[in-house]
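Just so it is clear, none of the values below were taken in a lab; they were calculated from the coordinates. Just so you know, these numbers come straight off a predicted model, no measurement behind them. Cβ atoms are built from the backbone, for glycine too; each structure is taken alone.
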Structure P
C-alpha cells in the first residue's frame, strides 16, 4: 500500500513556530491544537498524552537528524491523525544524536490500524531523513508552505 500523505495531513494539522521547550509541554500544545481543529476529542487528551509520554519513557522518538516521531495507538482515535510541528530554534527532545529537534511528526491511530500505523511511521521517517528537506521545513513560516513542501517531497521519494 502506497501512503498518500495528503489523505491524512492538511493545513489544520500543521503548527509553525512552536516555542515550547519541554517535551511534555510541546506534546500538550500539539494535542491542544488538534483538539481546537477537531482532529481529536478533548476527552481523549489526558489518555493520549499519557500514552505518548509512556512511549517516550521507553526510548526517545527523536531519532536524530533534527526530527522526532512521537506516536501512540489509542482505541478512541477513530482514524489516523498526523500533525507536523516546526520549531525554528530547536527543542530538547532527548535526541539520539544529542541535537535539538526542529520537526515533530506526531502520529496517532487506533489499535485496529497497526499495519497502517507502522507504514505511516516508516513513510514519515523516510520523508524526513533528508536533512536538506528538514532545513527547508524549518525556514517556512506558514502551514500552507509546509504542506506544499511535504507534498513536493512525497513526489520526490516515490
Structure Q
C-alpha cells in the first residue's frame, strides 16, 4: 500500500543531511535551468540536486520555466509541484532543512527557492553570485510564501 501514502504522511528527511547536502553546492556558478554541482545551477536546480542526494532520483522531468520573478497568475506552479512530492509546513514555523519558496515581488507567484540552514540563514542560487549561504534578513523573510520538508529517502 506504499502508493497510498501521500507526501504529508511520509516522514521527513534528517535536516542535518539536507543541510550538509546543500552546503556541498556552495560555490557552484549560477546557470539558468541547470542542476550540476560544481558546474552550474539555478535555485530550482540546487533544490533538485539536494533532492537527488537526500531522497533519490527525481520523480519527473522539470519542464522549462520562465525567469520572470514578477510573473503573476492564478496558479502557484512551483508550490503545486512541491506539494506532490514534499511535506508542506507552515512557512512561519519552517525548521532548518526546509525548502523555502519566495515571492520576489508583491502579488507575483513564488519563483525563487532556498534551503533554510539555521534560524537566520539559508542557501540559494542567485544570479551573478552562484550558490551562497547568507543571512535570512527581514527583507528575505517577508518574501517567504511556502515551506516544505524533504521526505526521507527510500
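General remarks:
- Distance in nm of label points 7 Å out along Cα→Cβ at positions 94 and 118 from the coordinates reads 2.4; which among P, Q: P
- At a computed 27 (relative contact order in percent (Cα under 8 Å, 6 or more apart)), which of P, Q: P
- Test item: helix-only ellipticity at 222 nm (-39500 (n - 2.57) for each DSSP H run of 4 or more, over all residues; to 500) calculated as -13500, pick one of P, Q: P
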